[in-house]
1. Say we calculate distance in nm of label points 7 Å out along Cα→Cβ at positions 41 and 57 for every structure; which of I, II gives the highest result?
2. Among the shown structures I, II, from which was the value 24 of relative contact order in percent (Cα under 8 Å, 6 or more apart) calculated?
3. Work out the source of 23.3, 77 here, i.e. which of I, II gives that when Rg and Dmax of the Cα atoms in Å is computed.
4. Consider the structures I, II: one of them gives 2.0 for distance in nm of label points 7 Å out along Cα→Cβ at positions 65 and 217 as calculated from the coordinates. Say which.
5. Can you tell which of I, II yields 11, 28, 32, 22, 7, 0 when P(r) over Cα pairs in 10 Å bins from 0, in percent, for residues 33-168 alone is derived from it?
6. Given 2.4 as the derived value for distance in nm of label points 7 Å out along Cα→Cβ at positions 233 and 265, which of the supplied structures I, II does it correspond to?
Structure I
Amino acid sequence: MSDTTSVKLSDAAIRRRMLADFWFYFRQNRGAVAGLAVFILLVLVAVLAPLIAPHDPTMQYRDALLVPPVWQEGGRAGFLLGTDAVGRDMLSRLIYGAQYSLFIGIVVVSIALVGGIVIGLVAGYFGGWVDSVIMRVMDVVLAFPSLLLALVLVAILGPGLTNAMIAIAIVYQPHFARLTRASVMGEMRRDYVMAARVSGAGNLRLMFRTILPNCLGPLIVQATLSFSSAVLDSAALGFLGMGAQPPASEWGTMLAEAREFILRAWWVVTLPGLAILISVLAINLMGDGLRDALDPKLKRS
């Protein structure tokens with residue numbers, strides 16, 4: 001009993017040490033810490049949107065069309081960031097737009113990550129003709145520009161947020177598949193895999209319990225970077241009218257609706273664009289910090 005307790009305490013101490021080491025290397029990158037702070041703020045804004053948004057994002061105030069921000073001449077205190085062409089509060093729509101961005105990123109990365117891991121595990125573990133067939137299919141997908149392929153898939157599936165997320169996830173799967181395959185092929189030659197195989201572990205146990213946990217570091221970094229790309233691509237599809245449809249307050253859709261007012265109402269275009277820019281930049285900076293903290297080759301002594 002005491003031996004079991006000591007082992008559990010030892011494991012807990014090891015995990016705490018690993019977490020402390022991770023945070024030590026992560027915080028060395030000031031940009032990554034700033035990105036993490038902005039991302040946490042984005043999450044809080046999305047979660048608390050019903051509480052902090054001053055107006056309903058779809059409510060139209062017909063007596064307040066294209067009202068400028070409060071600091072500009074003609075602005076109103078009730079609309080801090082102004083209103084759009086149909087009188088909807090810009091601040092409220094930007095706040096609710098954070099929900100769309102997080103939802104899109106989580107769904108796209110989850111689908112692409114799970115599918116890519118399974119495909120990459122199968123290709124890297126079995127090798128031979130199975131690996132050749134899978135990788136050639138992945139190469140064909142990667143041969144197309146990601147946004148163009150997503151547009152084609154959305155055109156086939158039909159415009160809408162759900163179909164846009166599915167299309168983007170399919171486009172991102174090859175990146176996870178190739179990364180998983182490379183990691184699996186490197187781990188297959190390790191002694192612990194040979195020992196597990198000799199002890200009688202089956203293929204599924206070897207793939208998902210023995211090998212996969214040791215391949216997660218680069219996959220976590222790729223997932224973070226793909227999160228920001230998913231937000232950007234979904235905004236591009238929304239801007240082209242193939243993603244979220246009006247009156248959704250998704251930032252790309254807001255840009256599409258504001259195109260004709262770019263010269264006389266700068267805020268209806270600039271503010272959603274800044275929201276996309278800041279969110280994507282913060283997630284990319286956070287991904288760089290994760291890469292530095294998880295990759296032993298990049299750790300500074």
Structure II
Amino acid sequence: MMSPELIIVGVLSSTIRLATPYLYAAIGETFGQRSGVLNLGVDGQMLIGAFAAFYIAFTTGNLWLGVLAAVIVGALMGLAMAFVSVNLQAEQGISGIGFYLFGLGMSELLFKMLLGTVETVKGFPDLEIPFLSDIPYIGEIFFQHNIMVYGAFLLVPIAWFIFNKTTLGLKIRSVGENPEAADSLGVSVARVRYFTIILAGILSGVAGASMSIALLNVFQQNMTSGLGFIAVALVYFGAWRAFGVLAGALLFSFVNSLQLWMQVLNIPISTELAIMLPYILTIVVLVLTVSKVRPPSALTKPFDRGD
């Protein structure tokens with residue numbers, strides 16, 4: 001029987017690790033939504049990124065080439081989404097679902113054609129931070145993870161700084177709140193939205209890679225299981241702020257970690273109910289937060305410059 005201290009450390013350490021894909025995907029989606037574009041295709045982008053990263057890492061043995069592959073396919077998916085949303089001015093919810101279905105179907109097709117069976121790779125090793133990793137309990141929880149975990153958490157203050165302390169962040173926020181006013185001041189609404197949507201695609205691809213070559217070290221069909229939609233919900237939960245998204249990601253990953261440990265410890269609870277916990281939480285969060293937070297004013301609204 002494990003001691004309570006070891007169980008608590010295990011749950012919290014898993015919480016930090018499992019927050020990784022949530023953070024990459026949700027921070028990327030925050031950039032897109034702050035510029036006025038809703039992307040419901042995050043899950044599909046994650047699946048394509050996860051497969052690309054895994055397949056390249058599996059065939060070459062180079063994990064960083066796998067990450068690069070995820071970045072490239074994520075950028076291409078983001079570029080396509082930007083063209084549909086900005087140039088064609090398609091309804092963003094419908095087109096986003098279309099991109100999700102494309103990512104789901106294409107990842108399954110490529111998996112069957114190129115792999116055919118479940119394989120594994122040796123993922124990124126844990127990097128222990130000198131001195132900090134030796135602190136009892138604290139070190140194991142926070143400072144004994146792989147580089148993609150650290151990268152996800154580093155992304156949060158970087159995003160905060162960009163949004164609040166840079167000209168680029170001011171342009172993104174202005175385009176998302178009042179694109180007509182931003183355009184009158186010489187800001188290219190289309191260029192800003194292209195940038196944020198492509199960046200969101202890249203980070204969604206990296207989120208998928210973090211699952212397939214850093215956390216699970218395997219690719220399976222539909223391995224995200226709707227995690228991308230939870231990432232979209234996290235943006236609302238976090239009120240379009242980087243540290244709010246971080247709080248939401250930790251909450252969801254804690255619930256996910258808790259249900260996994262319930263199964264490990266053979267706690268008498270239905271496995272199906274335990275697996276459903278993160279999704280139940282998603283519904284509860286959306287019900288409680290959507291009516292209480294104000295989204296960017298131009299979110300989902302196409303902008304026509306009317307030359």
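Computed from the coordinates by the stated procedures, all read-outs in this text should not be read as laboratory data. Bear in mind the structure is a predicted one, so any value in this text is a computation, not a measurement. Cβ atoms are built from the backbone, for glycine too; each structure is taken alone.
1. Details: I: 1.9; II: 2.5.
When distance in nm of label points 7 Å out along Cα→Cβ at positions 41 and 57 is computed for each of I, II, structure II gives the biggest number.
2. Structure I accounts for this read-out.
3. On the way: I: 23.3, 77; II: 19.5, 71.
That value comes from structure I.
4. It was calculated from structure II.
5. On the way: I: 11, 24, 26, 21, 11, 6, 2; II: 11, 28, 32, 22, 7, 0.
Answer for the origin of the read-out: II.
6. On the way: I: 3.2; II: 2.4.
Checking each candidate, the match is II.
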